[in-house]
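Structures given as structure tokens follow.
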Structure 1
Amino acid sequence: MTGAFLNALGILLGALFGLAQRAPLSLRTQDYFRRALGAFTVFFGLRLVWLGVNGTFGSCVKQLFIALLAVTLGNWLGRLLRLQKISNRLGRFAGSQIAATRSKMPPRAGDGFLACTVLFCAAPLGLLGVVTDGLVGDFYLLAVKAVMDGLAMTGFMKIFGWPAALSAFPVYAVFGALTLACQAGAKPCLDAHGLPDSVNVAAGLVACAVALVILEVRKVELANFLPAVVVAPGLMWLLR
């Protein structure tokens, strides 16, 4: 559960930094971090693709084709399940908590805790990172999310105060439990049929889509792409 631990640690370190710093980060500094995080997300996404694609040239092309097909079908399935709408609803709930807290000072202790917990746990990058950490031990996507959440927490500390930092504990509990579920439930089955690589490639492609949002290149309904990591091994098994 390295990724879950790093995510929680990033939130706590961001909270400490937010308490210690009097002035918010400058726009130039925020833009620098955004570009750096976007670049790292692309790098780690392509790294997953590189690790997952292997064999002859024809085999590599086939694996990439199956992964792209899985991403497309996963997006359709995500739309059918309305995953993005659910994600947007959670985001609006957290936003309403933040807006309500700004209008009533001092804030209630539970407002910041609840808003930050919902935001950090519902992030598509976090759910994607949990899958890669649980199935193949690749925690780098959650490490990127740890930095993102830490930077967000520096601002939340100015609004909510120290109770917001307690959101690190449910984040660790939720992501840790999901990681263990992937390890105990899905990993043995995928290993038995030689399918973890298909999850790697699909997750890497979705991570690159996450980078488009971080870099503000294009708006992407990220939550709708999450089923791709479930569709990919099924397609690989069928099209062998």
Structure 2
Amino acid sequence: MISIQKTELGKILPLRALFLQEANHQIRYNACHERGWSDSYLCAIDGLSAGYGSVKGREIPDRDTVFEFFVLPPFRSLARDLFRELLAAARAQFIECQSNDPLLSAMLFDFARNIAADTVLFEDHCVTNLTIPGAVVRRKRENDSIFAHGVEPVGEYVLEMIGEIVATGGFALHYNHPFADLYMEVREDWRRRGVASFLLQEVKRETYLAGRVPAARTGIRNLGSRGALTRAGLRLCGFMLNGEVSL
């Protein structure tokens, strides 16, 4: 007998700890839980806890997108049945997952149509020794003159060239421990000169010194950012996949 019940976040945290341990990679939507942006569902078989599912909104306040699904190993042969019941109980219209999450990816391809990828996921791969003559990477100061940013926030680190700040970057800590998300933005007139990859290399080093493991994500068509991340020693480890539920 399968049972899917909406519950409080605290009820699924022990199961989610197992999910995070097994995944061992950065979870893009990790903060949805702690910020109250998700609904939690406990999955049971014959009265025994078998797993959980999490549902968030897809650009709307209502919850309509399954984005996490975990089943304990002894019950995984019934994962498809559990997921079907989860979709019905949550009235989910979409599924969104990381391709490096094999269980939810399998459910996506079983239960969704119009599947697409919009974001590339990166993990750290190797140490690099990039150099730019005259470049200085340091922490941002209160009186620094920062150029206007169009995409990313102003980071805690800046890159100076000839006394001018031409790039900023940092790492976000709202992802699952021990991972941290690298970000940067380069002043438009300094792009395509290796500044981004050099800054990322230095921020990556600071991330490790802070006791975190660097990771990153960028738009699938953002070839400049993808190239900079690769040159800084990261490698592609997955994609964000999404699709419309089709039962």
Percent of Cα pairs over 25 Å apart derived as 43 - corresponding label from 1, 2: 1
Origin of the value 42, where relative contact order in percent (Cα under 8 Å, 6 or more apart) was derived from one of 1, 2: 1
Which entry (1, 2) yields the derived value 4.7 for distance in nm of label points 7 Å out along Cα→Cβ at positions 53 and 205: 2
Answer label among 1, 2 for the case where mean count of other Cβ atoms within 10 Å over residues 93-100, calculated from the coordinates, equals 20.8: 2
Among 1, 2, structure where helix-only ellipticity at 222 nm (-39500 (n - 2.57) for each DSSP H run of 4 or more, over all residues; to 500) as derived comes to -26500: 1
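Every read-out reported here was derived from the displayed coordinates using simple, explicitly stated rules and does not represent laboratory data. This is a predicted model, so every value here is computed, not measured. Cβ atoms are built from the backbone, for glycine too; each structure is taken alone.
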